[in-house]
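Structures given as structure tokens follow.
Since every read-out is calculated from the coordinates, none of them should be taken as a lab result. All values derive from a computational prediction rather than experimental measurement.
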Structure I
Amino acid sequence: MKELYSNGFASSIAQAIEEMKAEQGDGFSLDRINLAELERRSGVSRGKLRRLKRNGFQDLPRSSKGRKHAATKLSGYTGIIDSLLRQGIKNSSVIRDRLRQAGFDGGATIVKEYIASHKHLIPAKRQQIAPQGNRGRRYTTGPGETYQMDWGFTDVLDYNEQVYRVACFAMICHHCGECYIEFFPNAKQENLFIGMIHAFQYMGIPRFVLTDNMKSVILHRDLEGRPVWQKDYETFMKTIGFETKLCKPRHPFTKGKVERLVRFVKENFLADRVFYNITDLNWHALEWCNSQNGTYHRAVDGVPQRLHMEACGEQLRPLPELDAVRFYLCPERKISFDGFVNYEGRRFGVPYSYPGATARIMRSGDTLYIYSADLSSLLTTHDVTWSRRDSFCEGQYEALQQPEELPTAPVMTRIRQLPKPSGELSFAKFDFDGEEPV
């Protein structure tokens, strides 16, 4: 008789067998044990007892234990993950989003396990030789008191294999972490004003805006260290109704939230991003902001959008509907001698009937609006095709009146025009019907 084992799972079975052996005495045989009675006493299914009986009631490991399936849910998608890892993109949520766009329907765990086992594909990260410690106190503000803003930059490879640079305007609420980003062809002051107005429309106007020493914000500091504002920016502050605080140079801890936001945009939103034009990129950026603001953040222990509405909303002010605000949204441009204005690197036509030397331009989505210098009238609109060719408008040039002759008698003749015949076909030489008889 085989020796009984009570290792692991089979301990309850061994106890039931001992009870049955004590009741049956010498007539007990393990080979002829009643599996139905053993099932009643141990609570183990008869199928499992039948398998354990063949092994002497030892719970041996299965022969397939530790083996991995040849085909998993990641089969066919590993090339995408490897490509992203070689680019330094190791964020599992970003990689999973890219896989879902390709048809992947698996979960996050299998993606994280694959990333963990293929870390050798990630480029080596630059490390500090002697990292410095810090024991400073974090900069905190009250609800709706301060926003932080900054610029970030990224290079774009277009369809002609040409590289150009775009600027990302970023603003974040210091208290709850609600963020807003928008992309522009450059980081000029007029784009800074447009980005700030759009951010105030999205989040409200705070008491202070925290920024670094931008050229479009500050000129220099006086002898007492007080900032000398750039005059256009100072007028903008008074028009909108907020104050600006400048950060200490070479001290990133003060406005670290927006610094981290710019880094997060580069690592999460811009990672492996493909778009058609700036308008399309900004639509995706707005959807990304709504998604991030509606997600739980451990740093603030809540959902930024909800916290911003409940806590910060009481302290914020809505953007005033003033004509002066429209002037910032519509920057001024000079009209060239051939009737064009230049905006975002492209030229758009202005009607000849407009006598002014300047006009104001505003782009909303895929439509460009051209107004008079005082914004009293809309001159024309253009479809923004993002082509480098000049975009003409109706009535851009003066129509010259020339004499024209008209018939003095009724026209009685009529002729007919046929379409242009196609070229000779390659099998026309086999057309023997068209040959002349010899």
Structure II
Amino acid sequence: MAELSAPFLRQLFRFGTGAGIVADERDLHVCLTRVRPNGARVLATLLIEDYRNRPAAEWGAEYAAFLKANSAAHLAALVVLPRSEVIVRYVRLPGVADEDAPAAIRFQIDSLHPFQDEEVASDFHRIGRSDTFLVALAQGSAIAFYTSLFAEAGIQLAGLTFSGGAVYPSIRLFAPPARPLLAVKGLHATAGSPVEIYGESDSHPVFSAEFDMPVERAVALASAELRIEPGTEARDLADLLPAWQSAPESFDFSDSGKSRFAPIWAASLAAACPRLGSPVNLLPLELRKSSSRAMYVPTIVLASILALLLVILLGQRSVMQSRYSGVLESEVARLSPHAAKLEALDRRIATSSLRIQQLDQFRQRTRSHLDIVLDLTQMLPPPAYLMSLQVSPKEVIVAGEIEQADTLLKKLDSSPRFANSEFTMPLARTGTGEVFRIRSTREGGQP
């Protein structure tokens, strides 16, 4: 049976109101139950007599008035079918994941019932965390009869199940039971034939069966099937279910009254908190109704907690940012004098570097100028001489007198320091030689 296992979530989802109906061969037994985290109580009960032979609209109106009187008109009921109309089987699928189980069970479904070619309604659930699946089957015609009958009566259905299917989640509503379990339906009421027995053991996670024999013999056979100690005392089914905190004054509080009430109580508990454990459901999926408005309470509570946590987180973030800004401002104030000193030192270093670079450039310029003078001295041997020498970063202008000036251009261009040499004035002849003025482009010179 599908069930929620986290304790914290179970506490939150233990909240709802449910309508349980037990359909026996003649009457409908109805119970309204309210469940809260601290317990459950019976709100109201109703007996609809001879429902099979009365017009459905008649007793449907009776049921609707009952719900309205208890402010529960929105509820969809969980109906427990007669045990004789439901076949229960157990299928062990070791190592099979939940998503693979449907195909594996459908493959075996025809071998689990005696209805041959008739249409069959079925549903199954894994039992707890075991490798055993509980499979419920019923004739399709029987399910069609109940669905059409309740639809004609105007009753919304949450599901169709059997008594053992409703008992399993109900006895775990507030605390898990201790195994082994062995219980007889209506034991305090002196159960007659057939005898319905519910049990659980380590070897048999769920057991539900009817026996057409005396109670003692049925208990012995069930004990053998469950593999529990012979002679284990059987309990009444009512003793397994959670005790109700309150009930209407008209309720029969005798042992026999409680015993007869047990299946209805189990159905209403299972209907009130479907998220804590849903029984196998033979009602077609498209006909199932969700009813309890209280089922949204855990969602609202969780959403509120989430919103509160988000507000706290945002507030904490704002506080942390404020604190961080304060720490940064104090550190900035503490380190500002040191930063100012470093900035002043950086400026002094930059100024010194610039001066060093300028001195280096000046030194290199003086040397390159001397190299030019040296080259010109070697190119102009005596008695030639220079009257002027102008050196700039890009060119050199020389003026002087030499015996033959026409060869000077070639000599200057052959030097690695000069290029594109040209006369800037016509040559003038004197008594001792030719006066010249030449302009050359510097190559490889330093500015």
Structure III
Amino acid sequence: MKTRKYALATAGLFAFIGLNQEAQALPMFSMQTGMDCKSCHLQHIPKLNEFGRKFAVSGMTLSKKILDENMTATDINPSVMVKSLYQKTWDKPGASGDVSTKSKTEDGEVSIPKTASLYLGGRVSENLGGLVNLSYKKEEDEAISAKAVYVQKIEDGFWGIVGSSFADFGPFSGMEFYNTGLYKPLRSFDIRTLSNAFQASTIGTGASTGLQVYCDKGNLFSTGDHFFVTAGIYAPTQDNLYMDIADNILPFARVAYSYPVGDFTMMLGAFAINGGSTVAPTESLSMERETYGIDLQIEGEIAQKLISLNVAKVLKNEVTYTGIDAGLIHELDNLDNEAFSIEGEVNLTPDFGVKLAYMDYNDRYTYPDHDHESTNQFVDVRDLDHAITVGLDYSFEFYLPMKAAAEYCWAKPSLDRVKDYETLLFSLNMLF
């Protein structure tokens, strides 16, 4: 009980810090488009609505300045995002998976800030958009991420070419705008690895450097529909620290089709990553990957309440590292998993939403039993019969756009010797 009181006090401190900021700068894309945040975002930042997806697929080139013939075609602006967290866990195994050690958040952890990012981007010219992200993370090194988009408008849509390099947003970060978690920022919960199948399976996260082409076409088969397809190559790194980029190029593809049904928009999508190679233990570190999945997104209104539903299914996600240092670098773990999640949110008011998620996770990789009694095939401490997460989101503006969230998760591991565990999280995002 005492711990929960500390948690509530911490959340109040976060809110106090946010409400006493004096900066009055607008986030860069609001400045560029002349619209408020809700014009692009569904329910709560950063999830995108239909216009937000159009802005993304335009390569960030849509701008109010193009309506003024006296203004330059360039529209580049800065923004800062600061995220603070309080997290407390009960009986959760440590990051290594060893049940004899507990998560570092077992006694509660305050991170002010958890992350801080400086963004600079927008419209470079009529056919070119770009974004640079300089980020600080409490537990990781500082990172530079960027992408450049060459785009051409077509009837009811756009096609383009994207070059990207991101420190932690995954292979689909060059161009992905649905809210199903395939792209790390576009998800419902901060407790992401216990609520979203793509995040739990590390498909929608991790370092990536890639090149892709895409096309987004509206009114293809019917009025109001949208067809999106992209294909490209990426390397699962930003540098040559662990592996050579040139020797680890993997192809990937993504397709999605959305269709309006009454007051709802429904999207069904699929993706694949398949490539790489295995090498001898004396050769440079190499990756081989075979990953497939499908997702579903539903957005709309019931009784004038905005709702969203996101379903993610990992059909297969097998990642194998071979070569020098394979298996010795914790950041590069072999994987063989599948997972399923469903996340829903209802806005009781335009600014206040309640959300619920269910996830199960099956780690099929072979691990030694930590009790040293046997080797457990197809099960280890990461396996989950299910995890259920509930949460509240509240968006508000006091000098700055902000979002506060409270989330609680109950996780039931598949392995009997691993206790059921719980996670509590408060977060506050501030946008400058």
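Taking percent of Cα pairs over 24 Å apart, for residues 115-250 alone from the coordinates of each of I, II, III, which one would give 47? Corresponding structure: I.
From which structure (I, II, III) was Kirkwood radius over Cα pairs in Å, for residues 347-386 alone calculated, if the value obtained is 12.9? Going through each structure in turn, the value belongs to III. Volume of the Cα convex hull per residue in Å³ was computed and gave 362; which structure, I, II, III, did it come from? That value comes from structure II. Structures I, II, III were compared on relative contact order in percent (Cα under 8 Å, 6 or more apart), and the highest value belongs to II. Which one of I, II, III has helix-only ellipticity at 222 nm (-39500 (n - 2.57) for each DSSP H run of 4 or more, over all residues; to 500), as calculated from the coordinates, equal to -13000? The read-out was computed on structure II.
Can you tell which of I, II, III yields 35, 17, 14 when semi-axes √(5λ) of the Cα gyration tensor in Å, for residues 43-210 alone is derived from it? It was calculated from structure III.
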